[in-house]
Each structure stands twice: as structure tokens, then as C-alpha cells.
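No lab work stands behind these numbers, since they all come straight from the coordinates. Please read all numbers here as calculations on a predicted model, not as lab measurements. Cβ atoms are built from the backbone, for glycine too; each structure is taken alone.
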Structure I
Amino acid sequence: MKPKVVVTFRFGEDVFESLNDIAQVRFCSSSNREEFLKEIADAEALVIAVEKIDEEFLKHTPKLKIVARCGVGYDSVNVADCTKRKIYVTYTPGILSNAVAELTMGLMLSLSRKVLEADRYTRTEWTKDAPFPFSIDLEGKTLGIIGLGRIGQAVARRAKAFDMKIVYHDAIRQKDAEDALGASFMELDDLLRTSDFISIHTPLTSSTRGFIGARELRLMKKNAYLINTSRGPVVDEVALCRALEEGWIAGAGLDVFAKEPLPLDSPLTKLRNVVLTPHIGTATLETRRKMVQMDVENIRKVLLGELPLNLVPEQKGKVFVKP
């Protein structure tokens, strides 16, 4: 009997077919927990998007060898629990940077050029000769990037094409990136005070949860905009709503939220100075296909008794052997 691979989403089914020579691939949504737990009981590989993987879940997966996360953020996976059970955790870094960076620039342009307001105006007000407010240029503005990793650098390269000034803050100073991008390092408070646009590109960890709160938002300029395409809980959403309502900042572009899907009664849905997208940073056909291909490569390696290519940093150098 070939080892079983369970996939929790339907995209890229033809890519997963390339595993048919060494595995049986089953697609099963996690929405029906009883059915899902039954399906994964004898699985050796699991491909997930947003599912929570912890000790309680892993009690149901005695044969599991690898959890392949389709994405770069893996905060929903308790790596320590997986490591204890000798289960590899992989992710898909690098290949999604451009897609997220493009959306980041799209949110920035939507805010700077008032695209949503212009759309509403065109549909309802233009023929009434009502005035439309001026927007602003990106040229000459300062972009503050929080987290200058792969995605942050991809955003910086695009922002340079708009002749923006690039400053950044990161836990680790990126000297090579500074030289390549013409970016200047700043302490966080200085970045918040001086930037016209602030874009967040940090992973969600215990140290970054609530990283941008009321104190940080009050440091920003009143005509500045906040962009978040990383993880919702990095920003204190209650504080952000207040900042947007009371005019501490000019606006925000958000692809991620504290709770997803974003509840329809969220205060954010009522505000006109925010652009909202439903966590679609990596949701392009090309990028998602590459992500699936990377998951397939990692799974093939593990099922053949080899090390996967894209282990999460916490498992670098570890080798697991399971019967």
C-alpha cells in the first residue's frame, strides 16, 4: 500500500498527481472535523493552508512524517510539538515574495490615488459636477519597511521604481540589502515618525504579536498610511480602528486581520479611509502553483527517506527517522 498524502485544499490537483508513483493523494477539507480526522489517521504527509496543528491534533496522526505548509507564515503550526513527534515542518519561502510585494504596492497606490473613492465617485457623483479631492504622489515620499526579509526587499525594489525614499527597521540589520536597495536603517520610533507609508513584513511570533499598537500609531504622522500584508495580529486591531476613526493616521491598507474571515460587523468594514482585501497576498495562479510544486518536492523527499528542501528555521539540521 502506498503512503497516503492528505491535502486540505483543491488547488493544483494536477501538480499533486506527480506524487502518484510513490503515494496515494487524497483531498479532504478540514471543515468537517470528524471526516478529516478519519482521513488523516493513517496519513504520512499533510498539506495545509491555514489549519491549526498542535499536540491535540497530532494525537490523531500516528504515522505522520511531514506537515507541508502552503505559505511562508507557519504560525498556525506548533513546530515544537511536531519536532517532539519527529514530524518535519516545511514551508514555501521565496517564491511568493513578488506576489505579496505587488499587492503591497497595489494597496499603497489605492490609498495614495484614492482608487476606491474614485470608483464610487465615477459611479454616482461625476455627472453631478461634484468635486473630487486631490490625491498624492508616491514620488519623493518615504516608505518605512518593518522587516526587510525577502518580501520587504521585494517591496523596496518596486518602491524605488516610484522614486520613493526607503528606510527600514529589522531585528537584524541588513547591510547588503542597504547597499543594494539604497535603504537606510532606522530605529522603530524614528521610522514611525518620519515615514509617509509604513509597510509591515514580519512573521507572527510571540515578540511581534501586537508589535504596532496605540503607542506606535500615535507616533506616526497624521498624513501617513499603514500597510499590513504580513499577519493580522502583528497590529493591535482595536487600536488601529481608533486611530483610523480619530484621525491619528490618514488611512490603512490591510490584507490580513486579527480574525479571518473578517467579521462583517467589524468596525473596519465601516471606515472609508481603509482598503481591505481578503488575505490574497499570494493568491495568484502562478504563485500558488509554484507553492504547491514546492510542497510536492518536500513531500517526495520525505517519503523517499531524504531531508526536505524547505524546513522551517527551527528544524534546520534535524534528521528524523520514523518507522
Structure II
Amino acid sequence: MALPHGKIPLEILKQVIFKNLGAKRSEVVLGPSAGIDGAVIDFGNKSLIVSMDPITGALERVGWLAVNINANDVATFGVQPEYLLSCIMLPENAERITVETISMQMGKAAKDLEIAIIGGHCEVTPGLSNPIVVGCTMGTTEKGNYVTAAGARHGDKLILTKSAGIEGTAILASDKIRRLEKTMSHNTLLSAQQFFDQVSVVKEAVVAFKTGGVHAMHDPTEGGIAGGIHEMADASNLGVKVFEEKIKIKPETREICNFFKIDPLQLISSGALLIAVKPDAVDNIIETLKQNEIHASVVGEFLKEPDKRILVKKNGKPQALPRPVSDHLWLALSQR
């Protein structure tokens, strides 16, 4: 049976990947775990946060995304990303201009985030139709001064920054513009393409962590808001109740999702941030984020029972929170 596009299913991750992890080393205090997008390595009085991600579903701004998406994973630990290695794989017949474009995008994005690109690899790879960029980002902090996606607690409130489907909206508005421009206005498509500028969560993650009261953070990438919430609940061994009406969906996202008949809650959502917060810290964090021009709102709360994953619809009726089999970006990209 063929695997779906995107992340491999959780059961294969546990049954195959996690059983083949090489040697055990005492300084690795956090290794591969479901729902956690980075590792922690302790050296003396410092902790090194390391994460890796590929950019595979985008054509536009692939280098820019490679830096920002990888930086986001380190930032969700509450740690400023500092270093990046990359592997750039180019399709056959790629030209110099492709290398220049990707490299310039990466250089600017890294400079904006104060990240040093310290090495990597670049090659022409047989069989590719589009460039793929894999990044590995690192950041350092005082030993133990971080959070993970596994730290949510029963009773914590779930905060969401920005809106659903940010990255997916930008990708589809760029890569599927010829189809979308038949029914959507030029201004709406231009606005949707500019969602790329919202993809970084570095600022809000570091600000929220420093404000205090944060138990866990996670950025909802593949699988969107719904997938990200499941991953956070999985990692924390908790249930969750989410209120659909509290999740912000911008008009551009809704219009594109309606066109492709996909669910905005299951569309890749890099640029949004999920934050588990102790109840008495919620107002302070939301106000601090607001002062930093970042929209945030409470969209749910964590429950004690891990098997309770509830989405309360706008009409007040509860249903199971959908767990994406594959990100709905792939469903849209496959449409002709």
C-alpha cells in the first residue's frame, strides 16, 4: 500500500523510524518523539536545540521558506535560532539562475532572522521535477531553559496566533494562480501571495516564552491547525477541546479552500503558533503579543483524557477533531 504524500503515518514513525536510531548518547536529552520537531543536546551549562525540515510542496520562495520553516521549529522551544545548514537538490537541466535565486532568498531570510548559514550541500539530482531544499537549524540556550510540544498540562488554555492555513494559502495563490485567477480577483490573489510574509513565528514564540506561563509550543505545519493540535496532544498525552468559531480564517484562505474543496483546518499552517498556557497567564501573553502586533486568541483547552479530541462546530455541536491523513495542500496541488 502506497504511503500518502507528506509526513509518514504516525504508526510507521513509531514502528520503523524510532526503532532504528543508532547509538545512545547521554548528552542527547531529547531525541525523536511524536509531535516534537526538534532534539535537545546538553553540553556543559548549555542546551543545543536542533531541528530539520524539507521544503517540497512549494515552487515560489523555496529558499526563503527553507530558512523560515526550519527557524520556526527551534523557536517553538522558546529559543532564538542561530545557525543553519542546508542541502539544495536541483532538478536536471537546472540553470545557474535557479541556484542564485534560492541562495539569495536564503541569504536574505537568514540575515533578517540573524541566522548564520554555516554549511551544507548543493547538487543536481536525477528524477526531480522541482527544487527541494532541506534545512537543519540550531539554537543555544541556558541548560534546561526551553519548552517542548510535550509540556502541555491538563487545564491549560490553547492559544493560536494569526490564522489558519497561512503557508498553504500563499503556496496555492502562487503555484495555482492560473486556475484561481479565473474566479478570484487580482487583488485577492496578490494579498494571498503576500501571506508568505507571515510565515515566521520566531518573534511570537520567543516573546511568548519570555513573557512566562508557557508550558508548550508547536507550529502547525503539515496537517494544518487540526494536525498540529493532535501532535501537541499526542506529545503531551492529553485530550483537547477546540472551538471552531474561535479559529481565525482569513477571507483569502477561505476563498481558496472553497475553490479547491479543501479544509482550511487541514491546510499547512506555518506562520501560526499553538501555545499551551496556564490559565492565569493567558491575558498577559495575549496582551504582550498584541503589543508586538501579533494577533492571538484562545481557541480551546487541554483535557485529561487523551482519547477526547473534540471540535465544537460553530453551531455548538461537538464532533471528533479531524486527524489529517495527508495535508490538504497535496489535494489541491494534484488538481488539474
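Taking FRET efficiency 1/(1 + (r/R0)^6) of positions 41 and 137 (r between Cβ atoms, R0 = 30 Å, to 0.05) as the criterion, the largest value within structures I, II is that of II.
Between structures I, II, the greatest calculated value of mean count of other Cβ atoms within 10 Å over residues 201-208 is seen in II. Here the criterion is relative contact order in percent (Cα under 8 Å, 6 or more apart), and among I, II the highest value is seen for II. Set I, II, criterion mean count of other Cβ atoms within 10 Å over residues 49-56: the highest-scoring structure is II.
Quick one: Cα extents along the principal axes in Å came out at 55, 53, 47 when computed from one of I, II, so which one is it? Traced to structure II.
Taking distance in nm of label points 7 Å out along Cα→Cβ at positions 1 and 193 as the criterion, which structure among I, II has the greatest value? Greatest value across I, II: structure I.
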